[in-house]
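No lab work stands behind these numbers, since they all come straight from the coordinates. Quick caveat, the model's predicted, so the values are computed rather than measured. Cβ atoms are built from the backbone, for glycine too; each structure is taken alone.
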Structure P
Amino acid sequence: MANIKHLDDNNFDTEIAEGVVLVDFYADWCGPCRAIAPIIEELATEMNGKVMISKVDVDKAQGVSVKFGVHSIPTLIIFKDGKEVKRFVGITMKSQLQEALKQQII
């Protein structure tokens, strides 16, 4: 997980302010979150330098989770220059995430 940045209530706004950022809202106890984790890690390697891949533990960063209305996990949100541009809830195919990210880095 070398290319994945962990965000919390303190650094979230600063870290997503510029560029394209994929945020994986998850919890350690969440089965579907664990299932999608390898996809997130692959994207972090493949998109390194183009997109920041990050994770938010909803149990530890409740402020950010509430702010963005994260009610189900995993929730994956793509931000561009600090604004939400796309949201996926539940297990999402890697190809869908890749396509959504590519659309933002054109």
Structure Q
Amino acid sequence: MDKETLEKMIEQGQDNALLRFTLGSLCLKKGKIEDALSHLEQALKMNARHSASWKTYGKALTQAGRTQDAIEAYRQGIEVAQSLGDIQTVKEMRVFLRRLEAGQQ
């Protein structure tokens, strides 16, 4: 689906975490970092146990230059993904986290 269709769904009251995650991901791909952050934050408020939202939120924070916030998002996301048994997402976020932490030294 395209961004406009998803935004219309929100306007029609069909707002949910997956919709916000999808919108956030689309915005991030288009370089609209602030829009991406807004949608991903909403997704996480609606469902803080969605590991893909944490991973994408960490990426958006990194692109926004908010390194410390990204580190914290990845840490939280790793905890969530581990609790869900989402091993691949855990591995990916650990790589991103190590890169950010190494850049701070």
Structure R
Amino acid sequence: MIYIVTRHAGAVAWLRAKGFGGEVVPHLTGDQIRPGNIYIGVLPVPMIKLILDAGSRFYLLMLPEVTPAQRDQEMTPTEMDAAGARLVEVKRIEIAPVDMKE
């Protein structure tokens, strides 16, 4: 199953135009993660790690050329393309605590 994790209609339209279908969910919780799924969106690193550790795949939606004025704004698929929108698969995350010695 493919899950598109976003509250942005423009992102859903952009993904559909690129051939990605799936169930759209505005938020994801740990109990929604199952092995063998694909999750697409922009999520916190610990959540992405849970997805990978569960045996699922995660595609990060990147907009590397988004302007500060566009942040937190709804964008059309055309605006997303202009901002360099693309998907990249996150294959591994390693998290290690930092020793906070004073």
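Tabulated data
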| read-out | value |
| --- | --- |
| Test item: Rg and Dmax of the Cα atoms in Å, for residues 43-82 alone calculated as 11.6, 30, pick one of P, Q, R | P |
| For 2.6 (distance in nm of label points 7 Å out along Cα→Cβ at positions 19 and 51, calculated) the corresponding structure among P, Q, R | Q |
| Identity of the structure behind -10500 (criterion: helix-only ellipticity at 222 nm (-39500 (n - 2.57) for each DSSP H run of 4 or more, over all residues; to 500), calculated), options P, Q, R | P |
| Which of P, Q, R leads on mean projected area of the Cα convex hull in nm², largest value | R |
| Which of P, Q, R yields 27 [relative contact order in percent (Cα under 8 Å, 6 or more apart), calculated] | R |
